[in-house]
Structure P
Amino acid sequence: MPPAIRWLIEPSPPSGGVEMVYRFAETLHRAGYDSKIATKIPHDTHFTHAAPLVHYGDEGLSLSAGDVLVCPEPYAQQIRAGVAAGARVWVLNQSPHLMLQGMDDARCFGDLGVERILVTSDYVRKICTFIGETAPLHSVPCVINGALHRPAGIKKRVVTYMPTKAPELAALILGLFWRRYPALAGSVEWRPLKGLPLAEVARELGEAQWFLSFSHRDSLGMPPLEAMSAGCLVAGFLGIGGWEYGTPENGFWAADENMTECVEKLAQAITLVDTAPKRAEAMRAAGAATAARYDKASQDRALLALARDTLGPIVG
């Protein structure tokens, strides 16, 4: 029988990264593996899932020799404890901006005894390679839920945006836009997407003509992809990791944190709808095709191939 797989996660604010851990556990559980979420403190999620949960106390998580413990990249203490207990420790690395926390004073995860690393974007892989990571890297892509993020029947003259990652920068850019293009700014409705349930965010994106991206230091950047899937014209920042998918054909992209360029790109996006609707539709189609590459089937294939190759197939 393949070993048990425990995906470690502790309570944290709702995020796509937390959901990713649950989805990975869920996928392997449905495939027949003993794959469960392991958490010390029961907590609610902002999404539904079918991943089994196991709770553990102060004595720690019970693992047998050969079992797999999957830790998020900043969990230094848990990574060391898992290796010391004889578990096969994997790291789910979704952020190069957090991964050094998980290494403590080690040069890389491999030097800590980590068996392998799951990376979720080209940017994460690039940074791991840059530091000379010795543990094998396995790419498991992120997923855009196309069934949830889809265009509404009628697009409204609305610019949506998510200011959470860089609120000061967002406020500056909006202020600059109003001063640079007052008539254009007054011709649209502005809707910040902050603190809304996931379904409400999807509805807003589906109705909006435009999405202004404030991606900032992202490993991939899901909101622009979700907006593309929902049929928005997207302008703004790709937050480093988003350059994996951003092209001149699928959006109006500004160099990260270049405020004046961001203002000009948004003005171009709004103007395109008014002056060249066919070109606008072609860009929407290119964006939708880009988002469609991040599908659940691709993620499942990568994860199941990794499980078969490293843990063995499910028998029976």
Structure Q
Amino acid sequence: MKIKRFAPVLLVAPLALLAGCGGGSAAIEFTANWYSAPTHAHIESAREELAYEVKFIPAKDPGNLRFEYETGSYTATLQEGSTLVQYGVNAAGYIYTTEFSIKGSYYLGEEKTDFEDSIFSEVVFLSAAYDLCPVQSKKTYSVTSAYNGKVEKYNYTYTASYNDKLSKTTIEVKGLPSGDIEKTLKLSGSAPFLDNEQFLFALRAVDLGTAVSFRTVNPVTQKKTQIATFSQTESEQILSLEKNGTMTGEIKIPSYTFQFGYTDEQAGAQQTATYANSAAGFRNALLHLATSNAYGTFVYQLVSANFIDK
């Protein structure tokens, strides 16, 4: 059984790698760039909040069904979690949450219907010293979706739990009209493994100037796959935003822009992201994100950054 693809909303100095976590020896080195001094090997008092404005650009010719959206919001918060017993040791963990909300309308012919969508996610994972290995995640959807020309409201949850060797994951999807889903997948391979909900954050920990690939599970198909970046280019973002409580005025931020997406047969549309580079003073933060579908493109722009105070 598969989840229908939602058209409007898709959505440290090098540290020693732990072979048991990634399923093998990983070639990717993770760096805690969200600290001002990224040599922090362990979590201290940590809290970061990045806020984004979300705008929608309609497709030029969406057909008989079209969507319009007001300006929405997306917030990503990183904070210290409890000490977790993983891999036979006490390991510090992060809790990373995201909140998305937006109001919109869809037009089927001349008939207009208003709606409000929201998505909340929470993922728990270990520090960069343990390859950001995931422990569990939960995502709650309340979304308006177009599928085969029919628009419906869906309210459901997607949960993934991982065993302490990261050799298997149990997935539960509850609330779908077609029925609940529960399955367990064995995880194997040498590339580092990331939960889908931590991917955008985890990119801050790697070299953004080169292509990277991670093992993951596609939440649409509940199948093992890979998610990869490609077409990296150096770029520059011109932004005016609030940084640690102070407006910056218009500034130029050196950055990297690239595309990313799943590599399986139901990969969906590729997405484009721009991250600050490590020398920009923005701790490799996501600055800009564009996700497209048949009805248009959602554009996320960073408007406020409250970084960890160390």
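FYI, it's all coordinate maths here, none of it is from the lab. Predicted model only: the values in this text are computed from it and were never measured. Cβ atoms are built from the backbone, for glycine too; each structure is taken alone.
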Notebook entry, point to check: P, Q: which one has Cα Rg over 2.2 N^0.38 Å, as calculated, at 0.99?
Noted result: Q
Item checked: Rg/Rh (Cα atoms, Kirkwood Rh), for residues 213-292 alone from the coordinates reads 1.08; which among P, Q -> Q
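Out of P, Q, which one gives -500 for helix-only ellipticity at 222 nm (-39500 (n - 2.57) for each DSSP H run of 4 or more, over all residues; to 500) as computed from the coordinates? Intermediate values should be presented prior to the final figure.
Values: P: -12000; Q: -500.
Structure Q accounts for this read-out.
Tell me which structure, out of P, Q, gives 1.4 once distance in nm of label points 7 Å out along Cα→Cβ at positions 125 and 301 is calculated.
On the way: P: 1.4; Q: 2.8.
Value 1.4 for distance in nm of label points 7 Å out along Cα→Cβ at positions 125 and 301 corresponds to P out of P, Q.
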